[in-house]
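What follows is a group of structures, each given as structure tokens.
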Structure P
């Protein structure tokens, strides 16, 4: 009997393979700083596959963490001086076979991040209808890919489908925020307790160290970075729970995580040190295997986050709505 078709290679493995080949051939400058954002843009994917690939390379000591953001290219275990450079001038290339494989695997992933961010922002400003055909045209993808993106947004609770099969986003209200946080405070601590035995201590330590570095120097703390920490704690860690139904409900209640980045960007918040410290405390307690204390710290964080979100929503009520992409149509 012949073997079945080979499963497509995961995106993070493709990214890992390209970078590892370049590193083993000494084709990247020693000390070159590798940042998730520019790397994701280069590979035409979201940050998650790049993040996982970089962690794997770090585990192999091919790249190293340093005091700033990102990783540095290392050789023979040396810790070189960081060199910041345009990735297009680094010598990094994408072989044709991998380029084609990534394009076929990442059609929805290449456009998902930007669409999610804009939909979350629109929900904070009011009630919007999502025009599926315009979305497909704007991002030059098929209607099938557009539906895939909208389906994933629906899975996370960022959009809804009306009885007439129209996709809508928002409005975000004080009542809906309170309801969502009520669910989060009930489920997320319980999920964290169940997920704790399945969490990688090395990954937790790495995230803790990144947070500590940013607590010492807030200059590098951007809304995008804070959003990454939100996703790490409230999505990546929690979804390792062995209770799949619990994980499903948590996954469907992600609008507060997405809109937190919206508030930070549009209100230009200058001090997010409290939020960062709350995240770091939960991770710190998980590293120490003080799981019940970590769950209690998570509850305290969610209570503070709810207060911050409600206060920011009030400010948003007097902020003029920006001009969103044509696929978002203000509902009457």
Structure Q
């Protein structure tokens, strides 16, 4: 058991941990709240708050200066010590399976950004935006990466979802296209068997728009099995990610066509944007992101991976 752990196993220690989480987003010169405010926020006595603040000062996590009626200000702050005392542990994120260079670049950017901030970080990979958001709901992860389209769609079912950052256009996918088994086909038509992945809001929504008004048979299939289903004559067409087509083009002999429905074309623009989603009750994590993680740095690393200047690391 660490020294901090022993010291924090008390009422004073619990409040010190909460204060560390509060102060971790502060800088030198910032004014803190009053002892009364913290006592009310943490449902404890003023003496407990004062003892907790003294503990943080003794540990060298912060130093404070009272300026009379102006309030109390931070003279110095050690964010590393505040992190240790806050008991945040390892930040856990989840994103799509890294089957494309674009996802590899995003994963690499996330790892490097947290490493640069000296924050313990781990990233999991999970197929299906709905499953990732469900896992977020269960508290398994601190954040999830989805497309903006998927996040907006899932927010109708999960009210807790908050988008805390929109990455730039084409940070999630390049674009979606339709892939046909028959080289002669140009558009989805009546009688076709169309692959649809119910776990992927992006793919299923785009598919339904492309098939609107047409008498097709939907064949439920996971996104990763679409190519096998086409090859084995189980489906005739499916909406697919163009990134995969470009990266596997040497092994593909299938007919690739653009989306045609006006709504799917509009949605495809939103679908190219990656977003970071959190549970809106996890305000502590949002403070960490706002304070320590440079999102433009993540995008810069992703771009370098896409251009072949950096080897993916995830």
Structure R
């Protein structure tokens, strides 16, 4: 018999499930609190749930609780990178970062990725499968338990393309921001995409208050196609129109992620082309010195070039910041830790 994933159910759905197994609605409230506030690792920990009910739940539902395989902590800034094992043996990674304004967690939305972006380690072995809402949530829950500190901000920017896992992503956001759970504000949730235009438009129409971050990385179609295969399908003209539509529907400014690669997209001409492309859009540019990936030959831009790029954007009236580098000494790029683990297991 196929069992339902109980941690992916909303409170109302859980109440309906309790009726199916012959339990009162208040039991759903208790279960939901154990799962999403007390961050229980299983039914056995739920002290106010009768044993007979725990047994019924164990028979009827799957309970997602990720197993921590490894934790790397940066000696530079205290950033922690986690490798988690899913119930089927697949691996995902997450990053915990401490900032003055609160703790942020960057989570994965898929095992692997099929988007093929040239500077990303996540995509090297392709897509294995989508993550369930519970598997996305439990990255945050497991980290909260391990650190003993509340998470204030969540970024869906780890392995995977979130909009390629659209329905599970929406349910994850619903559960994460629910007042009966962690109650993280939608405004403290960022979702990154490489630019799947139809899904971006669909997301705009949900009218959520999350931040949408678009991985741009080049301001001319030809150059973007070299870096990102998705650019063969959607032009920059289509993307910019979609970004304007997103702001029109939600009132939320777009963040453009721009990874700077030496002698590839970091010249003065690149900066001028970018300023021209996004002129008039309500947006913010996040400049990111690229994380070197051993399977690729991309090299990080020199600091002088990064600062010159930012200065030119500022001169053109574009709001831009240089992202503070976190966890560079601990497999900082998306997918690096998982890939290294897989390679080590093959060698044994």
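Bear in mind that the values in this text are calculations on the coordinates, not laboratory data. Every value quoted in this text rests on a predicted model; they were computed, and no experiment measured them. Cβ atoms are built from the backbone, for glycine too; each structure is taken alone.
The table below lists the values:
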{"item": "Origin of the derived value 9.7 (mean projected area of the Cα convex hull in nm², for residues 115-234 alone; candidates P, Q, R)", "result": "Q"}
{"item": "If distance in nm of label points 7 Å out along Cα→Cβ at positions 59 and 267 is computed and equals 4.9, the structure in P, Q, R", "result": "Q"}
{"item": "Label whose coordinates, when relative contact order in percent (Cα under 8 Å, 6 or more apart) is calculated, return 23 (choices P, Q, R)", "result": "Q"}
